[in-house]
Structure 1
Amino acid sequence: MNGSKRVRYGDVEGFLDDLPPSTNRYTYEGKEKFEEIARLEYHRLEHSLRNPQSEPLDNSDISEYFVIIIDPASFRRDFSLKLNVGVRQFYNSTLQVLILRMTLPEHSEVAGIFHDAVMEALRPMGLNKAAIHRYGGASINVGGGNTKQPDWGWGPRRRPRGVANRPSVVLEASLSGPEAKLRNDAMMWVDPTRGEASMAITIKVNRQKPMITIQTWEWDSDSQRPHVTQSCVIEKTGDNITVSKHALTIPFNLLLGRPPSIPRETDIRLQKQDLVEIGTGVWDMQGL
């Protein structure tokens with residue numbers, strides 16, 4: 001597949017090129033065999049992350065991903081229901097390539113804390129879970145017969161008639177994957193012809209020291225390109241935690257798909273303490 005023409009940043013060859021060389025590839029041989037492979041890959045990743053001394057000094061090649069070659073009919077038949085393994089999926093039906101990223105406890109922790117902070121900010125506006133759809137792990141059509149599952153996502157429950165339910169803001173987190181992969185995910189999500197999200201939030205967790213980088217992405221209609229709109233680094237040195245930028249803002253209109261209608265409806269602003277809690281929750285789980 002490396003000889004395929006690279007069409008643009010979002011095509012699957014570009015996606016595969018961003019994966020670490022250690023990413024294993026398999027041919028689909030049934031659901032039972034797949035789940036066996038997934039468990040094997042998960043244990044391999046967990047061992048590598050929990051026992052860094054067993055890896056080379058430069059262990060940047062550790063991969064959260066594995067790849068399955070699978071035809072569209074088998075994918076629709078076997079992957080339409082919940083699997084017995086924790087993975088996030090990206091499927092390209094044209095190339096018949098399924099890329100899976102294993103979900104570790106740190107992924108769930110950072111998504112859960114971030115979601116709680118967003119919902120807490122919405123509560124004073126009179127908006128609760130009844131107003132917001134959650135899209136954690138939901139399979140979203142991203143154009144061309146392809147589907148992808150974000151780590152998390154939010155969108156309004158009420159949409160104009162005829163407008164499909166899909167996340168308006170998505171969150172993608174990475175523990176050991178390449179930054180280019182995380183960046184390309186964000187670029188795909190905010191592309192109006194693909195992910196159709198108004199904002200993408202990327203969270204890069206450093207696995208070797210207590211540092212988390214958060215960026216927000218939006219589509220620039222003038223340049224017709226995605227771009228970073230905010231960047232924040234949360235870092236701990238000894239007992240001191242620093243946050244390079246706060247507050248982190250999610251514009252109300254981007255999340256709800258409409259402008260504020262009453263004075264108490266405002267942009268969501270995650271303050272320094274919210275961001276510190278995201279960091280400490282993940283670092284506690286990492287043992288850092």
Structure 2
Amino acid sequence: MTYDLFIGDRTFSSWSLRGWLLFEKFDIPFKTTMVGLYSGTMAQDLAPYAPARLVPTIQTPQGDPLQDTLAIAETLAEHHPEAGIWPADPSARVLARWVAAEMHSGFGALRSECPMNLGTGYNDFAVSDGVKADLERIETLWATARAKFGGTSPWLFGKYSAADAFYAPVAARIAGYGLPVSDAAQAYVAAHLSDPAFRRWRAMGLTKSYDFEPYPMDAEKAPWPGPAPLPAQAVDSGKNAENTLCPYSKKEMTHFLQVDGRVFGFCNAFCRDKTVNDPLAWSAFAEIYQS
């Protein structure tokens with residue numbers, strides 16, 4: 001039973017990230033298709049799934065189209081109760097739905113003034129009063145959830161839940177723009193940036209280059225503030241490659257990378273390049289690299 005997930009550009013589409021995490025983090029089978037969010041073809045790409053017109057959109061295994069991340073979360077929770085998309089504790093589940101819904105409908109200043117960009121950080125970003133107010137409210141919600149249900153886990157409700165998926169792009173904004181939050185909030189942000197699923201999403205996004213910036217900012221660019229990946233580079237030759245098949249598809253190898261003087265092969269440029277961008281975010285590659 002596989003879903004079809006339609007997303008926008010990974011580096012910039014915060015709602016697509018939320019939708020993807022709802023599948024990736026809860027081991028729900030899906031296939032991903034990228035639509036033309038910035039190329040102008042999104043309406044055409046989504047026309048077969050009308051009335052859907054935005055990303056993320058899914059098509060269920062039964063053939064039903066569905067748009068809107070909150071609706072997707074509830075549908076997946078209904079169809080896959082074993083996945084634990086919402087907390088098991090009833091009181092925790094009430095609060096988790098609350099904080100996710102408030103993210104879904106609120107924080108307009110943060111979302112409009114600090115668009116998600118996983119390709120860079122910014123120095124000396126001027127934080128408006130509206131963004132400060134949004135951050136204060138976000139910290140209140142995070143602190144309440146963690147105090148009541150977080151325990152020693154880095155996540156809001158102990159186990160990773162849909163609420164965390166909804167706040168992953170918020171964490172990216174706080175980190176990328178260097179926004180002022182408490183140490184406790186910074187620790188939660190760091191948990192997102194270190195999460196292998198988040199790192200895989202970002203690594204895939206970095207395989208695509210742009211001749212323009214969808215959201216140009218009047219601030220000095222800085223390195224991305226997340227964990228530094230293992231340095232790797234694409235190479236032409238597969239001589240002395242340590243593997244014989246692509247670690248992901250198990251197909252014949254045609255593209256290669258080098259890391260620490262060691263060469264590994266992949267079945268296509270995308271598989272290679274996503275690995276170059278963050279090698280150890282990918283468990284299938286990490287297994288052969290660390291063997």
Structure 3
Amino acid sequence: TPLFYQGNFNADGKKMRAILVREVSNGTDTYRLWRRDGKPDRKRPSNTDDAYILYVELGGYLATLGMTDFYLTGHCGHQAAVTALYGDEDKREQYFDSLKPSDGNGAAEALEQERALAQEYGRSPARQADYIKFILDRHTAAYRAAKENSGETPPDYTGALVLGELQSCVELYHIYKDKQRERNWAYCRKCNQLAEKQVQKALRVIREGGVLRNDTVEFYRSRYDFSACSIFLHLMKLYYVDVPLRVQGWITNKLVSATISDGRCSDIHFWGNKGDRTSQRFVDCMNELIRAVAS
């Protein structure tokens with residue numbers, strides 16, 4: 001049973017065909033590694049060991065490690081390979097810095113030698129078990145942090161599974177989502193209040209006269225779902241002023257500001273080349289907007 005199904009906690013206990021890859025141990029901690037059966041997880045794997053994401057068996061579930069066998073092995077052997085070839089990371093950096101730019105093959109050959117040695121050292125079951133424990137400890141720390149702060153941060157299902165507190169994690173996740181939803185709505189309310197102030201300020205300029213800059217106004221439906229457009233276009237839409245598409249593009253891309261004086265649009269600043277003329281259709285739309293706001 002995978003811990004997650006389509007990115008969410010597998011609350012319904014949906015099954016997955018899986019193949020046991022191997023068991024690794026450091027003498028204290030033992031982990032059984034699995035991969036799913038069937039179509040590879042990666043479209044362009046580097047080799048056969050890079051095709052499937054690994055899962056670790058925990059409490060009757062398969063929790064993803066988020067990496068392939070090839071990556072796991074290479075990561076576990078990297079430090080040992082660096083020590084064997086260079087001594088430490090600083091000396092490794094010095095070695096590659098010493099290679100001449102023209103000697104591109106030398107750098108490529110050195111990297112290939114390093115990768116091959118990392119794969120060799122990384123096959124050690126003890127090294128792999130140590131690294132998997134390190135990963136699981138991070139998950140556990142994330143779950144404990146969410147538990148301590150009562151759902152202010154997202155609870156970690158894998159960490160909860162390690163501790164045997166999966167049901168508590170489900171409940172804590174609902175608390176976290178409620179708090180996140182409230183934070184998102186509070187954020188949207190704040191942004192929309194600022195946008196409304198921006199609109200009211202622009203309307204005051206239109207009624208009383210002054211310079212109206214072509215700033216962007218943003219209204220939020222959710223934290224990551226918002227509409228943004230020119231304050232001019234927003235007001236024209238608000239007051240049902242019909243603006244041709246070409247003029248909309250001119251407003252968005254070229255208009256800098258417009259001056260309202262004596263109930264008319266009197267001065268316009270825009271980006272363009274010397275000799276470019278103001279869009280007369282924009283002036284007409286602007287005067288229509290001024291009349292609509294005043295009525």
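For the read-out helix-only ellipticity at 222 nm (-39500 (n - 2.57) for each DSSP H run of 4 or more, over all residues; to 500), a value of -12500 was computed from one structure; give its label from 1, 2, 3. Show your work: numbers first, answer last.
On the way: 1: -9000; 2: -12500; 3: -17500.
Considering all the candidates, the number was obtained from 2.
Quick check on the output: 2.3 is distance in nm of label points 7 Å out along Cα→Cβ at positions 166 and 270, derived from one of 1, 2, 3. Which one produced it? If you can, show how the numbers build up before the last one.
Details: 1: 2.3; 2: 3.0; 3: 6.4.
Going through each structure in turn, the value belongs to 1.
Read the figures in this text as sums done on the coordinates, not as results from a lab. Quantities reported herein were computed from a predicted structural model and do not represent experimental measurements. Cβ atoms are built from the backbone, for glycine too; each structure is taken alone.
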